[in-house]
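Down below are the structures I want you to see.
Derivation of every value follows stated rules applied to the coordinates shown; laboratory data play no part. From a predicted model like this one, the values you see are computed outputs, not experimental measurements. Cβ atoms are built from the backbone, for glycine too; each structure is taken alone.
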Structure 1
Amino acid sequence: MSNHELDELDGKILKLIVNNARIPFLEVARECNVSGAAIHQRVQKLTRAGILKGSEFIVDVEKIGYSTCAYIGLFLSQADSYDEIVTALQNVPQVVECYYTTGKYDLLIKVYAENNQKLLQFIQEKIMPLGLARTETLVCLKESIKRKLPIPTVKDA
């Protein structure tokens, strides 16, 4: 994984489009005091470099019926079962993130459920049959901070 130095214009562009993926390039151009074509070229360059990876809409999960968010630490019973477990987790739509970690857990997953009862059912029916040594569940009570990572530029260095 290589680092790419971002100049001040790249940084301005990224800050604007990361905060609003639907912002028109002409508005970005006005904010940056350059042409729309320059913004288009820069965004293409950032995409080719792998710095930008698409755009997304963010769904409010509570408004579609998922009131429980939890992180579940998974302890593998056998180290060589990693690939098999991750493949199985990929087929479970409620698992939205999965990390291979150091420290206490072998894997850490983020899941959504309709409520606590459905979370328990999910753990019993989808997670426990994977043959894990054990699990530890942390239910999220409230999201306190969610933000984008700061964009470093050459000027910031």
Structure 2
Amino acid sequence: MEKITNKITLSAEELLELPNTKELLNNYGDSYSIEQKIKLDLAKTENYKPAVFYHATGGLGEIGLGKGLYLGKDKKALENFYNCDGTCGKIEEYHGNPKFIDLTIYEEFNEFEKLAIAKYGNSTKNEHLKLLTLDMGFDGIRYYDPLATGEEFVLYNTKKVIKI
């Protein structure tokens, strides 16, 4: 686990170019739908503001990485993907500087998950991911899901942000 840190090594755009990401997107659909997905749904760092995160309320409820506050840094991408272009929910704004463990590289995420399962067992709601994250001194996980909005965050220690 020595490789895993809170240091951000790749931007959202660089993560989009990874072979694993391209493979996932190629399985997503035809080139037109992939181009539209990238244009509308995927986070772009040019839209980020320092210490500002957003939460889309129009989603179906997130359980992917366990119970937590699911956040993004690109308000428009979240609006497009989770809130049906603004017709299904609203965007909440949060400010803070949580310490995220960077698990955007798929192999590192898989290694982390194996360690979490070995230490805490395999929970159906992925509680083991939360427990290991907090045990390691992090507030949440930065991950990459190109079938959603790309770069996203799950915050387990919600005291690290303030809702505006």
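What the table shows:
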| quantity | calculated |
| --- | --- |
| Source structure (of 1, 2) for volume of the Cα convex hull per residue in Å³, computed value 161 | 1 |
| At a computed 2.0 (distance in nm of label points 7 Å out along Cα→Cβ at positions 90 and 122), which of 1, 2 | 1 |
| Parent structure of the calculated result 15.1, 42, given that Rg and Dmax of the Cα atoms in Å, for residues 66-137 alone is the read-out and 1, 2 the choices | 2 |
| Which of 1, 2 yields 2.9 [distance in nm of label points 7 Å out along Cα→Cβ at positions 34 and 114, calculated] | 2 |
